[in-house]
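Listed below are the structures to be examined.
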Structure P
Amino acid sequence: MPDLFFHFASGYLPTRYPRIVKYDALLVLGVILPDVLTRIPDIVLYRYLHLPVYDFFNALHTPFSLLIACYCISLFFVMNERKSSFIVMSIGAQFHFLLDMMQEQFYSGVYMPMFPYSLTTYQWELFHRHGSLFFSPLLAVLCVWACYRRPKRNAGDAAS
């Protein structure tokens, strides 16, 4: 999978476009959400505490489960922002999944795009498993540059 910084940058850089800058935090949350939901519990519960929870948390790294997670998170927003927060987080989460599907793994496919209807795993192998590490310095420079060129929010956006 692309590393977490690569996912962060894939959500942060598009939000520098002035028309979608007000959704920057939601899109970034969406693109890192799959790894937060799966990798952190995997490391803590499976690797350190040796609890047999790997398959459960791996199922959260699927398009269907990510829609449910984004929906549940969107319920924490006020009523008039729920729909837009759900849509933006879902776009970010599905983009995360798409990036992961494009990267080759050490072994055959590990992602289940048809879950819960099929447990068949797929992998497109369009770029090398360490490819995201080679782009990290460039992405870091682009993120810093984009941070200083950040478009201004409207006064009405900050109040809502």
Structure Q
Amino acid sequence: MPQPVRYEFAQRFSQPARKAYEWCTNFTPEDQALMGEENATREVQKITKDTFILTDKFRNEDKTTVKQKLVCLYPDRLMWTSTHLTGPAKHSQFIYEITSKNKAASSLRFTALHIAHDIKEDTDEAEIKRLAEKLKLSYSDCWKDLPNEMEKELGHVPPK
């Protein structure tokens, strides 16, 4: 039986909260390059103005992995969810929330419920914590360069 693995992290942006939210939720086929995935493609299917299905394909030497995600936007709360429908993290759900730090800065709070299909039901708590830390470091590493990309596209907002 799959096991839940929970973790979270925060990422600071030098942009107002609304601008950061709009930038983060402007899904395009080029998103994979921003996340450092050179051998990946993304298809964006708009279901409603606030609901999307993202289909990401990752290629390596011998196989292609497909991850399909249902993304629901909550613009009034500056948050969105991403629920994995297929792929290795099937049924996992991730919550993204942007909060304002001041007029020129914001922060992303990322909360994960990762469903681990490859660990046993009797796995001890220490091993699950190690996996949570590994996933946290891996995923937060994907986000570390995005503030610079955001500033390149939106320009620097001086602190007030």
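-17500 is what came out when helix-only ellipticity at 222 nm (-39500 (n - 2.57) for each DSSP H run of 4 or more, over all residues; to 500) was calculated for one structure; which of P, Q is it?
Details: P: -17500; Q: -7500.
Derived from P, not from the others.
Work out which structure the value 3.5 belongs to, where distance in nm of label points 7 Å out along Cα→Cβ at positions 97 and 137 was derived from one of P, Q. Intermediate results must be reported in sequence, preceding the final value.
Working: P: 3.5; Q: 2.7.
Going label by label, the one that fits is P.
When log10 I(q)/I(0) by the Debye sum over Cα atoms at q = 0.23 Å⁻¹, for residues 25-104 alone is computed for each of P, Q, which one produces -1.00?
Label of the source structure: P.
Quick check on the output: 0.95 is FRET efficiency 1/(1 + (r/R0)^6) of positions 9 and 113 (r between Cβ atoms, R0 = 25 Å, to 0.05), derived from one of P, Q. Which one produced it?
Numbers: P: 0.60; Q: 0.95.
Structure of origin is Q.
Read-outs: derived from the displayed coordinates by stated rules, not from any lab. What you are looking at is a predicted structure, and each value in this text was computed from that prediction instead of being measured. Cβ atoms are built from the backbone, for glycine too; each structure is taken alone.
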